[in-house]
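Take a look at the structures below.
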Structure P
Amino acid sequence: MTESRRPSILTLDLSDRNSLYRAWMSFVEGGGIFVPTNREYSLGEEAFVRVDMPDKSSKAVAGKVVWLSPRGVVRPREQGIGIQISKSDRGQLQRQAERLLAGSLGADKPTQTV
């Protein structure tokens, strides 16, 4: 018998556009966000995160894990997970992130994932 974990809510502070740029996963359908965490997750696992945006707004979102950066990942990246934001939560957050990142999404700067 497998023991199920109780879901926890992660917090992601994106206090400026640079931190949003490094975390936003524009290549994920509907938008995704990278969340640094030491907690172990599996691909497909449900995750919950409260995202504090650069414009001082805050949004709680649910999603599924689509990216894993394991312990020991090489700097400047961090250990954590990439979450594909659920369909019910993605609209406003995706529009807001893309509006704040307008003109910089195609930049050649490193992110937490690629």
Structure Q
Amino acid sequence: MTPDAFRRLALSFPEATEGAHMNHPDFRVGGKIFATLWPDENWGMVKLTPEQQRMFVQAEPEIFAPIKGGWGKRGATQVRLHPAKKAVVKHALATAWRNTAPKRLAEKHEDDF
């Protein structure tokens, strides 16, 4: 997975937009961040619940890890791009998108991905 591939996947979700936060790209739905990207460092972040984070980290520990500090304890999860496969990242991004999207939008696209 490359940073550009991560970006394309994040922007493939309904009403997803790209912005910037703390000098790096972020991806939003309904004005709220669901993922971020550190292209120079070859990793991204997805906004999960702590329970979802545990499941992703347990299933793919070489790809997913909690972000250090309080954000990570609340579910912010690092995605190491180099070893990641498209399907795995798309699943994590879809989960983060659903967590963040306005309820009407998430329900409308409940079975799309």
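Okay, here's what the table says:
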quantity: Origin of the derived value 3.3 (distance in nm of label points 7 Å out along Cα→Cβ at positions 59 and 75; candidates P, Q); calculated: P
quantity: Source structure (of P, Q) for helix-only ellipticity at 222 nm (-39500 (n - 2.57) for each DSSP H run of 4 or more, over all residues; to 500), computed value -11000; calculated: Q
quantity: Winner on relative contact order in percent (Cα under 8 Å, 6 or more apart) once structures P, Q are ranked, highest first; calculated: P
quantity: Structure (P, Q) behind the derived value 1.1 of distance in nm of label points 7 Å out along Cα→Cβ at positions 11 and 27; calculated: Q
quantity: Among P, Q, structure where Kirkwood radius over Cα pairs in Å as derived comes to 13.7; calculated: Q
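Values quoted throughout were computed directly from the atomic coordinates according to the rules given, and no laboratory measurement underlies them. Everything numeric here is computed off the predicted structure, so don't read it as measured data. Cβ atoms are built from the backbone, for glycine too; each structure is taken alone.
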